[in-house]
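Heads up, there are several structures right after this.
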Structure 1
Amino acid sequence: MIGVYKITFPNGVYYFGQGIDLRRRELHHIRESKKGKHTNPRFQYCWDKYGEFKFEILEECDRNDLDRIESDYIIKHIDNELCCNMCRIGRSRKGVKATNETKEKISKYQYLVGKTKEVYMFSQHFDLLAKFDSVVKAQEAINAGAKTVNVSCRSRGKYNIKGYKFLFAAEVDIFLNYAREMVKL
């Protein structure tokens, strides 16, 4: 269901949002809040204090009208101290394509904070072919779809992609260091 929603906490604090799958959007708010990682600090504070909220669908609408309708609600309520929206306009990233420059900045940031993992690419017979800085770079190198290299890494090479096996470099390095220690004994 596509539309605009309102989340209300037991203390009366509320938040307006939009989504193209409202159930998924509700679950996303819950999941991020439980992890303590909601992007809106006041929303997170209310979640931490109450641990629940009421999710109410205000309007179902066409996808193209989402930003306008959400903005109308926010503008009417933003000056109310109970409204915890941070921006005066509603917006979503649906359909927005990031530039290559933006993708590169995101990639560098994720690498700096340890969110990316180096990946080794092997042949079917486990001959080492290449090392990549991230799963995404490995996928681009073989023109594979999203998440496929990650699936191969998590399966520890049991799942092949286009004739290649992939493993997280950290796991391989741990094994190789252990093997070297065993050989020294």
Structure 2
Amino acid sequence: MEPSAAAIAKTGERRLTKADRELGYRLGAVMLRCMSADGGTAIRVIDESGLTFIQMKVLMTLAGSLDDAPTLSPIAEKLGLSLPSASRAVDGLVKRKLVARTEDPTDRRQRRLSLTDSGRELSERIVAARLEGLGQFAASLTEDERERLDEALELLLEREEIADVYRQFRRQAHL
């Protein structure tokens, strides 16, 4: 479904061109190949965890959070979730003992969220599985392909939002 002109104007986005879509398809093909280069280990780890997609997003957001123990609101906002939806996801993570809620010492109405040891272990397994698939894809490239990909990535890493994710990913991988 196409976004409305009002929605595009509100977000400051521009309409996608045919070339934008084609580039998106090409990028998607590379991403799918990267995620399946090792037989889909990352997807298997996520599936075996029994987490819903939203729970997995919350878990990984907490794992990469610069705030030691954020509250629910910034997590929901970052993921584009309603507070009730994010709260249900956190409830499920708490029941599985992957996330802990603690009272905010300065505002007793607020609850701080943090990963338990089990939650951190699961998030680290997911990151390791993702990196393994990407590493196997990188290993399959020719020297010329590697150099050209590295040049393209250097250019994209100049974008702050991509550089932020890269730094978060490296931190999660303990690199």
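With mean projected area of the Cα convex hull in nm² computed over the structures 1, 2, the top value is the one for 1, the highest of the group. Out of 1, 2, which one gives -21000 for helix-only ellipticity at 222 nm (-39500 (n - 2.57) for each DSSP H run of 4 or more, over all residues; to 500) as computed from the coordinates? Attributed to the structure labelled 2. Once distance in nm of label points 7 Å out along Cα→Cβ at positions 38 and 142 is evaluated on every structure in 1, 2, the highest one turns out to be 1. When relative contact order in percent (Cα under 8 Å, 6 or more apart) is calculated for each of 1, 2, the greatest value falls to 2. The maximum of mean count of other Cβ atoms within 10 Å over residues 54-61 over structures 1, 2, that is, the highest value, falls on 2.
Check the numbers for FRET efficiency 1/(1 + (r/R0)^6) of positions 22 and 46 (r between Cβ atoms, R0 = 30 Å, to 0.05) across 1, 2 and tell me which is largest.
Largest value of FRET efficiency 1/(1 + (r/R0)^6) of positions 22 and 46 (r between Cβ atoms, R0 = 30 Å, to 0.05): 1.
Comparing distance in nm of label points 7 Å out along Cα→Cβ at positions 62 and 86 across structures 1, 2, the highest figure comes from 1. Computed over structures 1, 2, distance in nm of label points 7 Å out along Cα→Cβ at positions 118 and 150 reaches its largest value in 2.
Coordinate-derived values only; no laboratory data. Bear in mind the structure is a predicted one, so any value in this text is a computation, not a measurement. Cβ atoms are built from the backbone, for glycine too; each structure is taken alone.
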